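Just so it is clear, none of the values below were taken in a lab; they were calculated from the coordinates. Since this is a predicted model, take the numbers as computed values, not measurements. Cβ atoms are built from the backbone, for glycine too; each structure is taken alone.
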Structure I
Amino acid sequence: MVTGIKLQHAFQKQSIGARGEIALFRAFIQAFNGLGAEALAKEYHGNRYQVIFQQARGAGRPLPRCELCDVLIINYPAGDPTAARITFNQAKVSSKQFGCRGGVRGKPYRFRGNLEQWDLLSNRPLISPATRTFLPPADLLSGSLLPSVGTFGVFYPVGAGFDFAYFVADGLSALNNGSGRSGTLEWNNPVHQLRKISGYTEVTGTCCMQTFGDALLSGHVGTPISQLLMNSASPFELRAWLAGMLVTLSQEHRDSQLPEELLEGLELDRKADDIMSFGEERPKPIRAVILVRGNRQES
């Protein structure tokens with residue numbers, strides 16, 4: 001059985017000696033691959049700028065351009081890929097401790113971040129592609145039911161190593177919302193709080209890799225993909241974008257069942273002609289993709 005503690009141990013092992021955002025991010029990716037057949041994680045070398053949108057934070061460039069996220073995470077319970085959820089997570093590194101072991105639980109937590117990225121993931125506007133090779137549907141974020149479609153992850157120090165805190169972007173605020181792109185984001189809410197929206201439950205924040213893993217495997221991270229597909233203003237584009245990504249993963253990792261389970265469960269078309277008609281090239285993945293199959297949910 002996959003558990004948060006198993007993910008915690010895998011991350012601790014992979015992050016030994018890791019320093020800097022890139023090294024910690026790769027340790028994070030490898031931690032999921034350490035879960036065996038229940039997870040598939042793939043890092044790509046994508047574009048720095050992927051989407052354009054209209055700012056909503058009230059400062060800075062009218063039309064910011066930035067990456068969509070660092071990692072796209074899809075999770076679903078064993079036996080029910082129709083219940084899959086998706087989140088677009090931006091990873092950061094902080095020198096300040098947080099969380100379960102002598103951290104600052106219950107007090108404001110601050111870390112440096114890109115304010116345009118925060119604007120994108122917290123306000124979830126319509127998006128336009130910034131390149132010819134990354135073609136997400138316009139309402140990929142705005143059409144989501146749950147705010148946890150847009151999230152941040154922070155690697156923070158614990159002893160000689162690091163841990164991972166998870167925050168839904170709409171629960172973060174900018175300490176000084178100036179015209180510059182870089183700024184300080186603040187989390188001033190309790191962690192492990194659950195909220196229900198239209199019958200779906202999400203966790204607003206977690207303090208460590210173990211509790212993040214447990215929330216992920218409980219289906220409390222991300223917005224339901226089925227709702228996105230049903231209510232999208234451009235369902236063909238959304239289906240083609242998801243299918244292109246999953247077909248690529250399936251071809252690259254034929255030993256994994258996860259891409260095919262999601263393609264079948266979400267009723268996405270595998271036909272290359274249908275996927276390719278979305279653009280001259282197959283839609284490129286973002287920096288990293290993680291698929292996680294959680295524990296079977298009891299009815």
Structure II
Amino acid sequence: MLRFGRFTGTQPSGLHFKIPLGVDRVLVVPVRRQLKQEFGFGTAGASNPWQSTSRDDWGDEKSMVTGDLNAALVEWVVQYRIDKPEHYLFKVRNADATLRDASESVMREVVGDRTVDEVITVGRQEIEDEALQKLQQLAESYEIGIKIDQVQLKNVNPPERVQASFNEVNQAQQERERAINIANGEYNKAIPRARGEAEQRISAAEGYERQRINEAEGDAFAFNAKLAAYLQAPEVTRLRLYLETMADVLPRVRDKVILDDTTAGGMLPLLDLDRLRSPAAGDGQ
């Protein structure tokens with residue numbers, strides 16, 4: 001509210017009285033309304049006169065140079081509210097125009113610190129966050145009475161003359177990422193399978209190791225038992241071992257010849273094989 005042209009204070013919405021005849025004057029400010037400004041494009045039917053510029057200025061607004069000296073076409077939206085009406089009306093000559101200039105300056109600074117790939121693909125969220133923070137700080141330093149709610153990138157593209165080539169590069173990068181993902185999937189399937197097979201073979205080897213150790217310990221225990229029995233009765237143990245060995249060997253022998261040492265004529269009994277073969281030889285003749 002103004003009294004004789006001097007700011008006296010703010011009043012909330014509702015029923016109020018003022019002195020007529022030009023003494024008190026009321027300036028209505030939409031403090032509860034969210035406003036927006038569009039850069040590089042414009043929406044038809046906008047009620048805010050500062051929402052966008054003329055179509056002839058869109059090309060200059062969105063044309064920017066990235067940190068790696070490439071060109072990019074950046075369209076963005078700033079959403080804001082008027083939180084301090086007295087600053088909005090009286091601290092600066094035109095708060096909305098100041099906000100447009102500050103927003104364009106901040107966006108060019110943020111885009112100029114990044115490569116064209118970051119601006120167009122992976123760095124959009126970081127650009128929005130940094131631009132929001134810097135624009136709010138600038139608005140507070142200018143005391144324009146505006147609170148920035150959001151900075152949102154819309155269309156971010158390379159210049160039209162190189163857009164086809166850039167799309168081919170993006171497609172190649174996407175195919176590369178897809179091939180990497182497929183390879184990672186095959187890797188994730190092959191590695192666990194190989195690890196499982198390795199663990200299985202290790203378990204089998206450890207089992208075989210335990211089996212061989214147990215068998216060796218059993219054989220050693222049996223040998224020690226036999227050695228102890230042999231030391232107590234050598235003759236009896238020797239005879240028992242001989243008999244057990246013969247009992248194991250003889251069943252596997254096909255032709256057996258039994259000699260009675262009482263009828264043997266010498267120290268080394270010989271078997272007359274010629275006499276045994278003679279009837280067979282006679283049959284053959």
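Before moving on, here are some points about what is shown:
- When relative contact order in percent (Cα under 8 Å, 6 or more apart) is calculated for each of the structures I, II, the largest result comes from I.
- If Cα extents along the principal axes in Å is computed and equals 53, 48, 38, the structure in I, II: I
- Distance in nm of label points 7 Å out along Cα→Cβ at positions 42 and 210 from the coordinates reads 8.4; which among I, II: II
- Entry that produces -8000 once helix-only ellipticity at 222 nm (-39500 (n - 2.57) for each DSSP H run of 4 or more, over all residues; to 500) is calculated, selected from I, II: I
- Looking across I, II, the calculation of distance in nm of label points 7 Å out along Cα→Cβ at positions 98 and 186 that yields 6.3 traces back to II.
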